[in-house]
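Enquirer: Quick heads-up: structures coming right below.
Here, each number is a calculation from the coordinates, and none is a lab measurement. A quick note: this is a predicted structure, and the numbers were derived from the prediction, not measured. Cβ atoms are built from the backbone, for glycine too; each structure is taken alone.
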Structure I
Amino acid sequence: MKRKLFTPLSMGAMALALVMVACGKAPQLTRDNVDDVLAHMTLDEKINIVVGAGNETFTGYGNTKKLVPGAAGTTSPIPRLGIPPTALTDGPAGLRIDTMREGQSRRYYHTGFPIGTALASSWNQPLIYEVGEAIGNEAHEYGLDLIFGPGMNLHRDPLGGRNFEYYSEDPLLTGKMAAAFVRGIQSQHVGATLKHFAVNNQETNRKDVDVRIAQRPLRELYLKPFEIAVRESDPWSVMSAYNMINGQQCMESRDLLTTILRGDFGFRGFVVSDWAAPGWRDSGREIWAGNDLLAPGTAQQRQEIKAAVKAGTLSVAALDSCARRMLQFVARTERITPRTYSENPDLKAHAIKSREAAEEGIVLLENHNQTLPLAKETRRVGMFGVSSYNFISVGTGSGNVKTPHTVNLLEGFANVGVETNADVAQTYQRIIRDTIAARAYDPLGYAAIPELTIDSAVIARSAQTDDVAIITIGRSCGEGADRLHATEYLLSDVEHRLIAQVSRAFHAAQKRVVVVLNVSGVVEVASWRSLADAVVLSWLPGQEAGDAVCRVLTGKVCPSGRLTMTFPLRYEDCSTHDNFPYDYHGPKAIGNYPKIPRTPAIKNVHYVDYVEGMYVGYRYFDTFNRPVAYPFGFGLSYTTFAYSDAVCRAQADGNFALSVKVTNTGTCAGKEVVQVYAPVRSLRHQLVAFGKTRTLQPGESETLSLTITQRDLACFDEAQNAWVLDAGDYTLEIGANARDARLKAHIQVSAPLVVERVNGVLR
């Protein structure tokens, strides 16, 4: 027998509603009459507005081809009430829509921007706003109404399959970057969607895994970035995650979607489910929880909701709440005031913005004896590695973008006036062409082409004729599976051999070797980095990849990217490695595939214990003083910076104003990222503020003004269900990364302070 969640509407009230619908003149939806329209809706119409119209690829029906071909889905129209359909699209790194239209020869291209991790590596909020603005503009001009992005789950573990879509292992950096991105998108009258809410930190069995987590890490690490983004950017939408938290399905959790999201965070938009087939979730319970739109939407879901209303397990009042929020969303779009969509965004300007974002996200990891920038006398380079010629610009799955082109390193060097070895190039290009020609079309993107074994004679000739060697290591990634330790974190034997052979040959000729990491996530570096004279981390930098990388290599751009996660010496050094499916090779449960049988229950597949608690990423490595390959926030520059005049003052609102002067003491123009860390209960420190200077000329200074709030210093006290600022002397470490403090400042808190109380749910 089903438990009644709400008391159903009385028969008298239902009869009155039917009379209103029958006798009243049907209003047409505007921004000012949502409640009036809702009052005139039938039960079936209310159900239609909370269930998507589907898409052609997922359900075999829908409106995507009529609105924007290739869109992820649409909402359901109700012509009687003037409610149009709206078009929804994936888009954390650019729009994911079709470039071809039936019966047309024109291509509808859209810009491929750097992946989320690369964007965040810029540490530049105004730049991220501009990227969001450009993506929002393309959506607006192509007639799209909502973008499913940004992705903003934490990098709990280096092998998370969708880490590339996400920003960081730190919640403050993640929340600030996401907020800037959302504000940029929504400045173009297009909605943005925070995803995936919440604690969706692995792809293995993502639809059914139960995350078991304590309240403090839940609030401080995994919910905090969403809270920041909600409060600072007012997103139109939030996407509920597939997984469970402490036994509750996220899509069915009223604790999560109503009590926390709307109650504690103050969220005002609508919640959309992640893409789920019928049978995975209880549709009536999803609506009761506050999941306003079931996507992409099926007839079965409509039937389930109607049955729940008739059975009394779902009240009409609960359905009305969801329907009202969907009407509010439709009303804020430009669909209700028909306009002509240009379908002609400024792709040239957006390509420049993509390149600029890629340049600022590139991280210089090693630079021995000033190998970089390449000397002006560099005439020709020998390029090795498949990805040098088939550069990976974006990820796969929902993060894939059908870009008009991708600039590889061959083109990039040509554009900066540096010749490349044609014989080496031809060796790679022939095999790459054959591989691409043989693979089947995949709308979600392609895996990286495996590395090739190159004849040692080819390497030897290059070492004699070329001035420097460039080796590119490539890694792609996408949704549906986590990265495997053995094949995607570690370099292959072929890659190790390539680095060793090229280094040996070029060093014997007194020439230098540069390794470019064209990767979607953290890879092992400790075993081979000493063989390279310089290491450059480009991530997946979008369609202008080659130009961005080569402009950094040649010194046209001074690198200013900083790591948003820790690079461990070994994967086994991570606090999460024993509680993450890094070596799982069993059956997958993604898309429409059936669930993995729960008997027997498999650790890290059916359930995962977040036993590391607060000790994730640098919070673990720095608190326990564990050695790392590169610390959080690390990145080298071609110039040097000095920090001075740090002043911290209490403000009337209880927050703290910090100013610090940064001076370029080197010989070339560059930007510096200032990072501020403070101790928080049981942690050595955590990031509490950051800022990036403008481009400073040699000798030039800039004073950055940063705000540190009481919440930035507070921790979550589980006993009080509150954010508490402990009494004490807080020493602020101001520096270039988590392990490079240049200055210190102090904040004195005389007595403990309850900063904010919240609801004690989801335990």
Structure II
Amino acid sequence: MQNKEHSCSVNTIGKIYSQKFDLKMKSLNRLSLAIILFITVSVFSKGAESSVNVKRTARTNYVSLDGQSLPKGNAIGKDGEIHKVDVPLLHLVRTKSGLHKGTVLLIPGGDYETLKLKSECESTTRFLNAQNFDVAVLEYRVGSDIQTRNMALTDALKAFRLLKGNKNLQGLNADRLLAMGFASGGHLAAKAVQRMNKKEQPNELILVSPSYMNETLAGTVYAAVLPPLEPVGRLLTIVPDNGDKAWVKSCEEYTKTWIGYDGKASCYSQKYNVYVCGKDTIAMDGKFKLSGILKKFLEVKPEAEKITQNPATVPVEGYNHKRHAEKLALVAKDKYDLIMIGNSITNNFEKPQYQPVWNQFFAPRKALNLGFSGYRTENLIWNIQNGELEGQSPKVVVLEIGTNNIDEVHYPTRHTAGQLAGGIEAVVKLLREKLPDSKIIMMRCFPGCYGGPNPTSHRLILERASDLVSRIADGKHVFYCDVNHVFLNMDGSINHDMMSDWLHPSPAGAKAWAQAMEPLLSELMGDKSLDTEISPNTSIVPASKLENDSYDWWARHADVLAIKDSINPEVVLIGNSITHFWGGLPQLKYADGRLRTPNGPETWNALFKDYRVLNMGFGWDRTQNVLWRLDHGEIDRLHPRTIILHIGTNNTSETKNARMNTAPEIVEGIRAICMRLRSKVPGAKIVLMSVFPREHEPTHPRRVLINEINRNLETFAKENNITLLNIGPKMLEADGTLPKEIAPDFCHPAEKGYQIWADAIRPFISEP
């Protein structure tokens, strides 16, 4: 992928060296190494640029997270820590200055077991007050309970929203709202901000020694804490380097991702000498240079937003003049039906080891390879503007580009997600101008990165850019194609067999890409599929509508595509008629368009009334139908917190359009769905439901098959760390029969049956 003629002059992350940094924290004891400073600069919200006078009438010092005045805070032990939080609250400490610059939500650490008020908040509060900031210290719930972190997150979100929604709460000035967290408090602040929309976020986020930033989501290699998709403020991260390279790197990657997501940030670094703190303190006196770092950060004035041309859209001639000349000669000599445009990933098809794939899937379609190793969007734009498509009118163009735009190793600049998306859009726009009659397949940026199989800021920025640019696909001229699941393992790591260098598809990976793209490509080319290795297992071969039902399958698919982005769901349900008929959006309709009454409206409303929910249940759907729908945009660009998946029961039926599948086949189909979900929405928690019982008698052949499916699902879920819920036994009588009050037709639940389901998934829905 690299352009060998480019020098590597990427800005490095600066380190702040200390003589000794003594902190009494579980993860940070007697630190005497480097402090890494990251500052990203974006745009303040209105009012952030100047101090304002606030009428100081209220004197209440403690408020609940509902905004009610309280007489006192939680009890502080002799060690200066809170060991039990009876009431989550804010302790308000106002500056005595007449000019008030804003309010800092200060979040202490303590490993979620205590709150270190004295060591982390006392001197910090005095310092912030001296800088003309009010301070609201968050006393959040702590303890050893397994749900402690979820409760703490709930408290932090309520505190943020209370201050943001009441900008003069108890006389505080929150026109400019900052969040500052120490250790686990920094982790908590970052988790809370991750879940906020643009209007909810603070103007600045300050993380001091944030703990647990290297944690991953259960069963995956994806980072558990990421920046919000649209950061609006500034970020300052200060990380004492205690020798834990993985932790330090995770903080670096968090900051790089923040910059990559924002698109309007700058980063600078500077060395500081750190004063030797007293024992168990993070001093904020004049001698301790942390105060100097913070003072500089807080005094930064917002710069007026400059409108500059996106560098990813500015044509730049690439280095491979010889290859460009060769391609000009080819387009002048002949016309092509299929043109492949991209970087080295596409260029590689000309290598001997990739030729079998090219000869099977592309050469028979009279294809031209316009892949250039090391090229970025700006290079492709130059190539196209300089004759590489002259006189051509192919049926289809396949566009694969982007990873070099995010490369911070071999290029002097790294583009942001927004810039890359703009660059890809510019390429597509140019293709539409040059080739108005051609169909364009726009590939999702492949999941490669440098240095290993796990996601880095490189991959995360690519995924965000793909999210953004996928919106230009109209399904008429431009088609978005995501095949990334073929390169990944179930935990989200890159499959070494598919990408041996973690960046370029191997010959096997290139073949997997071609096979996954083939249904769309053959459809747009108007020819027959060239894939000779279609699996005999029908449950894993994507298929659109198979059966006629009481509703219009294609209309419901269109409804999902039309509303999914506006819903921006927190929860997505995927399944067949059992899910479909429960309720929610899209609304249930008969085939003629009339609205129909859901089967479980009371249970649905009671469970989901406080959440944004998308119902992707389709009557008669099998695993192969779900695969088709996932491949055709139904979950693209969404970022749900939880996905409830219940599918497989229709695969146990034999119809004229589809055969009955075996238990292992059905589980393989469910596995394929989970692979796509892990690839497309890596941050979502997948809750897999065992197949619900059907038929009245436990000895019925279909019930026996369902029991076998569920036993196999137990093994699958355990091996892949996927949450599996089996509520079947709760639906049955003691003798194993399925009663009519649960499922009147011995298949679809009634309200009572849906209640059992609702009770089982409620804990996963209510997680913050």
Structure III
Amino acid sequence: MNIFKNCGWIWYDHYGYEDVNVFMLARKSFSLRDIPKTAEINITADSRYKLYVNGEYVCYGPARGFPESYPFDRIDIKRYLKKGENVIAVVVWQWGHGTFQSIYAGGNGLIVDGKIGKVDIGTKINNGWLVKKCPAHKQDMPRRSVQIGYQEYYDARKISEDWMLPETNIKFDRTDWQEPTWRKSGCAPWFKFEERGIPLLKEEKKFFKKILHMYYGNNWKNWEKERNLTIIYLNELNGKEDRSRVKDPENMLFDNEKFIEILPFPENKKISFIIDYGEEVAGFIGFEIIGNGGEVLDITTTEVCKDGWPFVGDPLSGSKIAMSDRYIARNGKQQFETFSIHGFRYLCLTIRNIKENFKIKKIYVRSISYPFQEKVVFNSSDETINKIWDMCVRTQICCSFDSYVDCPWREQAQWWGDARVQGANTYYLFGDMRLFRRGIKQAGQSQIENGLTYGTFPSMAVGCILPDYTLTWVHTHLDYYKYTGDISLLTEQFDKIEKAISFFDKKVEENYLLPPMPEWWVFLDWAPLYKEGFSCLFNLMYLYTLKTMVEICKILKREDRKNLYEEKSNVLEKRIDKIFWDKKKNVYFDGYDIKKKKIIKKISQHTHTYAILLNLKKEYHKKWIEEILLPPMKEYPLKHPTIIEGSPFFYYYIIEVMKKVGGYEKEIIDFIKRRWGKMIEEGATTCWEVWKPEMGLSSLCHAWSAHPAIHFIELIAGVKPIAKKREKVKIKKPQFVEKLYFKIKTKTEEIEIVKNGKNVKTKRK
């Protein structure tokens, strides 16, 4: 089937690189005698679109992808159709530059293909589509962060929502609408199309839990002139608690027909509602109001509250984070949703210019996430463990959109170091590995000429090529195979994998070790690991990759390549041993200073974790656990300055090797309860990026930290996949809790475990 064969990309007036932060409106009117049995359309846009049929919201898309094989969505719109006149309406947002989730190649456009009954609704020449640049969206706005798009400024006085409705319902004014400029399908920069490969995202309208404060105060003197809405917010942290000017404020927290009413106040005043969703959420913010025209509604979102206000950093101080939007009301009943996805818990809604009674019907979040189906039920007699479990599951959901994302707010980026942990979370909690597979392939698409891949993709962001994330990408191919038994990805990607390995081979040939790579960002972890000379950890990661290649070659029956990688790994292992091994202390030091020709006598959890993963010097594994891995786990803050501790992310690997060695199950559970329990004690509803987050900058929702759920399944419920047969599991007696109800669905069976004291019942069917 040749999708979009006779269709073209449409835009208003022209195509060009000068269109930055622009919105295009497009509509197609058609008539139906009867509702057809099926009504599928294919649609995509650069950069993002929202689809409406007869004024009703349908979906958001497309999934992120690369211009040369651009993803499209296939959508059934039957339930939105009616007999008689119908309208398909699309809002397209073109950022006009690359982000941490997109590549801008100079193309602006919308393309649609499909038939509704006998009606062709494709974007073909002279096929009835009308377009215009949206006059309501202000173009000259600052970025929300350096990683994503722009603040939204929408003046509803400049356009009516009626443009989305059939002409039989409205007096549609075509005056400033035009036939679109047309570009043939298959042209640059979108040479080919691909189906998104994942389902449409789950979207669900949800409501806030509580109004924390209502502050009545002064407008900042420059609020009308300042472009950056977050700077306005920071200059307006004033006012006194005053609920006398608002009638029935709680009404806006519910999905009903009741309104809240705000009484008029002087021109220099404003009222701010501080609203709590109750937990971290990701989605579009929406509201329904009755305005008089000219009322200004400013929205600022964040993950934390301080002194009664949602806390944001100064975007001029270097944070460059400015999560604010503005809506200016027209006269009458109206509704609005942000186009941007917000990740947050707390929201400040500031309203000004209220000269007559102003009504708000509701404010809500249209939450958005990948449509995972939970396959695990976990409930124990230990409330701390239960809360940590819920926190981990919620974090993974909040960080799963059209790809895995590092966090749902400041970046929304598909960092592949994060994704390896997220892939494991997904396998254990949900079993749907399509996001993981898609990400592995997209990493391959990001590969540059020398073999390295971007750390986040699709993107061409400066400084975002991470050699250690390329190594991780190689490992994830084997992970995917073990999770699914699907060999096709290994087969398809093998040449790309070898191209990546060749980059490191060339580097190793010069010094027999991987040297420092100042031209690239070698991440490793947030911890202060040595990277200026030869890094022990970096070389161990490469050794781990070479041994992974041996396994991959065995699976693919590439004996010639297997022997080669075995030889390379043997050479590297000996070199690591010669340079970094301390025979007196029986430990690996972290680095070697090339210039001074001396060892860096730092000791990290990281190097010894990888040494255990690699089965190096097996006789010392318990020693390393007892003397290097465990002390930081038992003490916080760390009282061992000679040991470098891992981040919450790296503890995924630390705990995995402790499980591998065995005998440390209680220490693992106690550690998780202490550290992740501390997050909960401090109000967390999702897992933090780091142990001590910097307010307003560090992420409080980071799925690379959500791995305790995996360990609870294996260590508390006693259920673990069999390594060579991942669809099957082995079961041990549950431990560490007095009572437990556990249920899991695998590909082949359903397992139910009930523990009540010493009594344990297990059902397998």
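Enquirer: Starting from the value 63: which structure in I, II, III was percent of Cα pairs over 12 Å apart, for residues 413-468 alone calculated from?
Expert: Traced to structure III.
Enquirer: I've got another one for you. If you work out distance in nm of label points 7 Å out along Cα→Cβ at positions 389 and 749 for I, II, III, which one comes out largest?
Expert: Comparing I, II, III, the top value of distance in nm of label points 7 Å out along Cα→Cβ at positions 389 and 749 belongs to I.
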